Structures are given as structure tokens and as C-alpha cells.
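Heads up, there are several structures right after this.
Rule-based calculations on the coordinates, nothing more; no lab input. Since we're looking at a predicted model, the values are computed, not measured. Cβ atoms are built from the backbone, for glycine too; each structure is taken alone.
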Structure I
Amino acid sequence: MTDSVNIFISIINLFSLLIGGSAIAIIFKFARTNSSAYLNYYFLFLIFGVISGFCDWIVFNWVLLLVPGMSPAAADWVYHIFWDLIGFPSALISVYFLIRTINHMLDINYSSLNKWITVSLVMVIVMLSYTSLYFRLQETESILSSFLWMIFFYLLPLVQLSYLAFTYYRSIKLRNKNSPVGKFILILFFTFFFWYLLSLAPIKFGLWRHLIIFTYYLALFLPTIYLYFFFNSRNSESNPIISNIADPEDVFVQYKFTNREKELVLLLLAGKSNKEISDGLYISIQTVKNYISKIYKRLGIKNRVELVNLIHRNRGSSE
């Protein structure tokens, strides 16, 4: 490739990274004003996704451009060091945190066993990636590279798209087709589906390859924009306003409330109906009722009035 083409590609890469960085900054700002755990998971999904994209040919091009006398073969070695050590593991971890994000939004139980299995599987694949790099550095032929490439290029996207399709169907069953969570999942599905289709094109080098990487960063950015503007406006309407006298923090600590239970109690104290709580937390009304029943049973109370009285008494005793 000529120097002018390399520079143009680098500009595309830089713009891609700016889009990815903007998505991270938007969610970081959103998470600071909202305590929902799904934002923390989505924030980590974006970070690892941006890192993975950077290690996917962007490194290769920038090394060629910035290091005088660097040959394509030598740049390819540098690329594989970055990809095998950082890029591929980051791709795996980003998918893991995307699953955690959707699970929390739909209130899907992710048991400790499932977490252990998932994390163990990721660690095994990461170790295989490191082993593949060792064989590459030893200039020894290894089927590991082909095997790991098939995981990244075929299996990982299919797992991600299948999961998004499944959770979209589940969101429709829990709510309806106009559910904001369902729309968010649908945007994720189609942006990643479009990127994956382009990735299947027989293009490995040059300008078009980097345009495909640009679509990957768009797949990170577009759902983030929807998440911020739609969910933020919805949350601004339903954020509870609690008086200092009825601060429930002591009760949260004493009874070891989860983040989801804290969110629900704050909405209860704000006088929200079950429907409003369902809309505010993007979970079904039946799930809201189950949470309320569980909370009341744990606190030994029967209704919201007793909840407020309990918090007042607990506040008074702590002072």
C-alpha cells in the first residue's frame, strides 16, 4: 500500500477509535448519575470491545505507518502479539459483559455455577491463545491458530447474535414488542449482524478491511446512543426523590439489599405504582410483585406505610 493510502486508513482508524471512546464516555457519564448495575456491565463491555477492535488490524496499520522501515511481515508479527495477548481475550470478555448487561436488564438469573462455567471457559480459551502465540514465536506450525480463528470468526459472533435473538424474544414475552429493552437489544442485534455480514466478505487487507472495522465501532456506538438518550429521559421522569429523614441506606446495609432491591425500594418510597416501577426498571410487573413480597417478608412488614415507618425508626435509632 502507498503512504497516502496508509494515512487515509489511519484517519479512518482514528475516527473509529474516537467513536468507541465517545461511547465509553457517554456511558461513564450516564453511570455516574444512575446506580443500575447493567450500566457498569455495559461500560465494561464497551471498554473491552474498543480494545479488541484496536488490536484487530488497527495495530497492524499504525505500526506500518509509524515505524520507519517496518515490513508487512514484521508488522504482522507485532499484530499477532497484540491480538493473541490482548485483542482476542478482550473480544471474549466483551461478549461476557454484554450477556451480563442483558441478563440484568431482563432480570434473568445468572447463577454462580453458570458464572463459574463461563469464566472458566473464557480462561481456557485465553490460555490457548497464549499457547498459540508461543508456537508462532517459535515458528512452529500449530493447528491452534486455525482453531482459535474459527472461534473468533464464526463461533463467537454466532453465540452473541443467538443470545441477542433469544433475549429479544424473551423481552417481547415479558413486556411487548415496543419495550425499550427489546428495542435496545434489537439495535444491538442488527448492528452486529451487519458488521458480521461484512466480515464474511473475502477482504483481508486494504481500505475495505478497515471500513469493516469502522462498522464494528458503529455497532458499539449506535446502541449506546439509544441507551443514553431514551433510557436517560425515562429515568429522569421516574427517579425517586427521598427526604433526608427517610434515608433508607441504614436499612440497605443492615438487611444486605442487592442493587436491584435498593432500586425497587427507592421507587416504592417515591410512591410509584407497580406499573411505574416495572417501566422504570424494565422488568415485568410479576417480577416487581415477587421482589416486593420478598422484601416485605425479609423486613417483617406488610405494606409501604410500614416500610416508611421502619426506615424512620431505623434512622432515628442510628442518630
Structure II
Amino acid sequence: MKTKVALVTGGLSSEAQISYKSAKTVMNALDKEKYEVYLIDIHPTGWWYENIVGEEVAVNKADFSIEEGGVKVNFDVALMCIHGTPGEDGKMQGYFDLIGLPYTSCDTATSALTFNKRFTVAVAGFGGVGVAKSLHLFKETPMTAAQILGQLKLPVFVKPNNGGSSLGISKVNVESELVPALEKAFKEDTQVLVEEFISGREFTIGVFKSKGITNVLPITEIKTENEFFDFEAKYQGKSEEITPAIISETMLTELTAAAKKVYAILNCRGVVRIDFIYDETAGKPYMLEVNTVPGQSEASVIPQQVRALGWTLTDFYAAIIQDTLAATKDHN
């Protein structure tokens, strides 16, 4: 019997466009000899499956089942490909926990925590991981530029507190740029993180668990044509991604250890991507953020890192699914 996989894509945020690209890569890579794959689109109009004759069929939310050719289909596992809400912030995970469906991402608590950038850096920092000094702002209780700069020194990054894909992020070099940057970030979210800039080299690291062992993928260095790794740099070719990164043994050891430490502290599952700045003057990595459902599009970092490891994407997604099913069996 083939394993029935719900490939969950879409979402309710502006990141849905990236989610569809990720799902396409994953769909193409999954071994159809082992898996029966159904693309489930979580969309503002509902939860949908497109059947074999091209009709949109509503997913039964009571048990996340669908009907195909008059036959009810129950899934064995949900493969998470939603970036943003509700697939990366714990909402879908909580639902799957309630109905007892295994899923390939971090659990409800970790997903909710890591979706909030401020909470993530606070917990990681408390656990002994290097993080930048930051302020957590709320739309209903704004702070003036002078108040912010009374606590943080320029340059700073201003970013929506929840979400990913680098939408709404600005780098602020002078005080006059701060208010427009805050307005831009508040268009994406009601909470904003203002973070001191750390000078150094930027790295992103995929980490996943397979057969109970935490594995670190080959590290990628990000070199951007833009001032920082924004949406344009990430998805529109305005950056250079070097995989594996050309770094010293010391840096490799420290970044690998930091990535494993973050994965453990935050109780991660499945594949996550962790972004770091390595301050060469201080000789120390600083964690920026954690993505619990990292991009899997052809332009994304994780597929690059998997190939650099010498794996195929087919083997990689099989390992993620098998680990999820094995962990569920152990838990039961």
C-alpha cells in the first residue's frame, strides 16, 4: 500500500505565492511509487483539492479527508508547504494534533513560538545563543523614532514580527528613514521587531532530523547585491548563494554547533532553516531567525543544500516523511 500524502500548500498571507512554487518542487520530487500525493490548497475561500477531472472539491474539515471518484480518502501524513499563516504559525499543527494526523513540520508550540521573531530571539538568547539587541513594537502603542534610538543604535533592521519571505523589511541607516520603515513593516503585521545591525557574513543553515539524528545541511553564505537579503534578493536573483560556504574550520564548527543548539532549544522537528550573522571581529555567530517551513522552490536554499550533501530531493523528502511517521508510531 502506498502512503497517502496530503501536500498542504497555499495559505492566507502574501507568502502563498512562494508556497505554490515550493509545492511544485516537492510534488515533482516525491516518489510516486511510494506515495499517493494529493495537493491540498488552503485558500481564503476554503480548503480545496482539485480532483482528476479538474473540479475543486472541498476538504472535510472534520477529519481532513477528501472524496476522489466517490471514494473517501484519509491521509497518512500531511507534508507542510505553507509559508506564513496558517501553516507556519501553529494553527494547522494544532488542528492536525486534534484530529490525530501526523505532519512534517515543528509541533504547535514551536511553530507558534518561532513565527514570532521576538519570542524566538528571546528564547534562543535565554538558551545561550548569540542574538542582536532588539525592541518589540505594537501598532496600538507606537514608539517615536527618538524613543527607539534612545535604546538602540543605528543602523537597525525593521521587520514584521510574524511571517517570513523577507516581506516588509527595511534597513535603516539614518533617523529620517525609521518612520517610513515602521509604516512599511506595520502594513504586513501589527507587531514589529527593530533590531540592531550586526556587521558580518550572512549564513543560512538547513537542519533536519532523520532516524533520531539531527543533521546539518551544507551551509550557504548569502551575498546580496541589495543592502540586505530582502524579497527581491531572495526570490528575484539579486543575490549570490554559495553552497557550501567557503569558510574556516573554526567558523564551520561554530555555525554547525549553533544551528544544532537552536534546533534543540526550540524543540524543532522536520526541516528548518536558521539564519545567522557571523561577526568575524567578535568571532561569534548571532542567530537572526528560524523558518520552520522553509522555501522549497527551485530558487530556495534547502534544495541547493540537499544537493550539495549528495542527496536527491526524492530521498530527502522520503526521509522527512519516514521520520514523521516513525516519530508518531513511537509516540503512540
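Can you spot which of I, II the value 0.6 was calculated from, given it is distance in nm of label points 7 Å out along Cα→Cβ at positions 56 and 160? Traced to structure I. When P(r) over Cα pairs in 5 Å bins from 0, in percent, for residues 24-127 alone is computed for each of I, II, which one produces 2, 13, 17, 17, 15, 13, 10, 6, 4, 2, 0? Answer for the origin of the read-out: I.
Looking at Kirkwood radius over Cα pairs in Å over structures I, II, structure I comes out largest. When FRET efficiency 1/(1 + (r/R0)^6) of positions 8 and 272 (r between Cβ atoms, R0 = 41 Å, to 0.05) is calculated for each of structures I, II, structure II gives the greatest result.
From I, II, which structure was mean count of other Cβ atoms within 10 Å over residues 16-23 = 19.0 calculated on? It must be structure I, since only it matches. I, II: which one has helix-only ellipticity at 222 nm (-39500 (n - 2.57) for each DSSP H run of 4 or more, over all residues; to 500), as calculated, at -9500? Computed on structure II.
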